[in-house]
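Right after this note come the structures.
Since every read-out is calculated from the coordinates, none of them should be taken as a lab result. Please read these numbers as outputs of a predicted model, since none were measured by experiment. Cβ atoms are built from the backbone, for glycine too; each structure is taken alone.
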Structure I
Amino acid sequence: MAKIKLHRCSYTFLHVDMDMCWRLQKALDSQGVDYEIVKHGYGKSEKSRASVVELSGQKYLPVLELPDGTVYRDETDEMVARVKAGELSA
């Protein structure tokens, strides 16, 4: 069975709550969600995040790619709330 893909920045290593990608990853971990990490580069321009733009239509991370191919991107607080509420259709 396919896993959720967490598209996140490659510099998520400090594990502080100011890091939006870490906050979502921590929420997935706390809910026991099985996922794989897809890291994206350091730049934040549309050119350096072309694969994120192609996937989600915008350049911001984090992005969740669900097993059915649905791409979910919202403000991180909203994404974390949905994960904690068990509202991902994965």
Structure II
Amino acid sequence: MENQKQKTLINFKKAQSLLGKILKMVETNEYCIDIMQQNLAVIGLLKSAHQMLMENHLNTCFKTAMATKNEKRKQEMTQEILRVTKLLNK
């Protein structure tokens, strides 16, 4: 899991770096298409990081909750996943 965490962190750091580049591009009136391409790269990195976080959550926290006999906790965890998934699809 530590390797997965590192990959996720790398994606967030790359996205952060690209956002800085995008801000400079906008401030210096760079070509719109070039800015949009960089923006799409950030979106891709963030989506990838989100997917890695979801996989980690499902394989750890969610899996642990589903293994318990606590039905309320199972329902809460399921609702959390549904809520996050719904937000992603907006």
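Taking -8500 as the value of helix-only ellipticity at 222 nm (-39500 (n - 2.57) for each DSSP H run of 4 or more, over all residues; to 500) derived from one of the structures shown (I, II), identify that structure. Could the numbers behind the result be given before it?
Numbers: I: -8500; II: -28000.
The read-out comes from structure I.
For which of I, II does log10 I(q)/I(0) by the Debye sum over Cα atoms at q = 0.26 Å⁻¹, for residues 10-49 alone, calculated from the coordinates, equal -0.79?
II
A follow-up question, please. Once relative contact order in percent (Cα under 8 Å, 6 or more apart) is calculated for every structure in I, II, which label goes with the largest value?
Working: I: 35; II: 31.
Largest one: structure I.
When distance in nm of label points 7 Å out along Cα→Cβ at positions 26 and 42 is calculated, the result is 0.7; to which of the structures I, II does this value belong?
II
Here FRET efficiency 1/(1 + (r/R0)^6) of positions 2 and 34 (r between Cβ atoms, R0 = 41 Å, to 0.05) was calculated and came to 0.65; which of the structures I, II was it taken from?
Of the structures listed, the value fits II.
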